[in-house]
Structure P
Amino acid sequence: MKNLAESPHQSILYYVYDPMCSWCYAFRPIWLQVIEQLPPTIQVQTVLGGLAPDTDQPMPSTTQAMVQANWRKIMELVPSTKFNFEFWTLCQPRRSTYPACRAILAAQTQQPQAGQTMLIAIQNAYYQQARNPSDITTLVELAEELGLDSERFLLDLNSQSIQAQLAADLALADQLGVNSFPSLVLKTQQSLVKIQHSYTDAPAVLRQLS
């Protein structure tokens, strides 16, 4: 984990997200375009923001209605983004995204690029396949499907070291002044600058970084 004092000769673009944030899911295609076209003077650091802590309690009906309303709003604003609403009848929703956050970190301990593939797997499972990434069983299944060592993955998922890594990310997000996801923050030698993101226009984001 880098801190804000590091990389003095290069700017850092922090991308703060949560794997179970529906707006982050909608932003994913634009984000992939942005990172492909970044100038070489900017390095990317992803930061897990932790939308909702661990809980075994069912998601209240009012919260379920709020999240479903967000899904419908996203489909209106970003028509290319689709959601499978069967999730709300096939699964027991919980307002708990920390397990999915830890799954990203646990995957990375096995393969450096596995965090990204786990992120995509979690988002596809949640939004397309009506599977619940708040459930450990779902996360272990995804690890198996990605060809990871599922026994090691489960041990890492529940380990103190992974929890410490998540805590460090949460602290960094707080240090960056982030309180919503997705968020982009550019650190230069002089300052921290919040970058306005767009769900449909990658050049609009890139212009702020040139």
Structure Q
Amino acid sequence: MSVKLYYAHDPMCSWCWAFRPSLLSLSKGLPDEIVVVRILGGLAPDSEEPMPDETRQLVQGHWQAIEKQVPATQFNHDFWVDCEPRRSTYPSCRAVIAARNQGQEFDAEMTFAIQQAYYLHARNPSDYSTLIELSDELGLDKDRFAQDIKSLEINETLHEEIKQSRGLGLNSFPGLLLDNGEKQLRINPDYINADAMLEKTHEFNE
């Protein structure tokens, strides 16, 4: 029986960045019958408005909390000085879909590129210019990417995935759900050790 492990995320979700090492360990240890299905949850709609001070403090607070709870996670706090933050993650979500259109492997690769740009190199993934630069750095067809990322088709796909994520009850990110077509099981993300998550996948698959 085919089993899916849905992974709901947003490239600009700081907790998803912290979860990445555990996600990689989890993915490597999964039984062969379990297929990981990545879906975009979409944290924040398009906005050209500068991030309000209250929101800036909230997001920076998440970064600081992660640094304490998941010490291996790194952040470059220069972002808050060098960039003009906006509460707008949908462009980066569209970037993942546009990259995926040029090869399934680019879904995870673009996500990681966005995370590195945002959290390590103080580049703003809310800006299309940054995302197009990343597509070029990944070796994608930059012109095709630049056209796709603003297309109606990509936007529709994003909203379909957001709807799917909500329909599965994955309203916070990272979100994990096992589904074999007959039953479902939510898995709580473990940011330090993937073993407990792996144990649940094996039990579910028995």
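Rule-based calculations on the coordinates, nothing more; no lab input. Quick caveat, the model's predicted, so the values are computed rather than measured. Cβ atoms are built from the backbone, for glycine too; each structure is taken alone.
Which structure, out of P, Q, was distance in nm of label points 7 Å out along Cα→Cβ at positions 51 and 195 calculated from, if the result is 3.6? Checking each candidate, the match is Q.
Kindly point out which one of P, Q the value 2.8 was derived from, the read-out being distance in nm of label points 7 Å out along Cα→Cβ at positions 83 and 147. Checking each candidate, the match is Q.
Structures P, Q were shown, and distance in nm of label points 7 Å out along Cα→Cβ at positions 67 and 163 at 4.1 was computed from Q.
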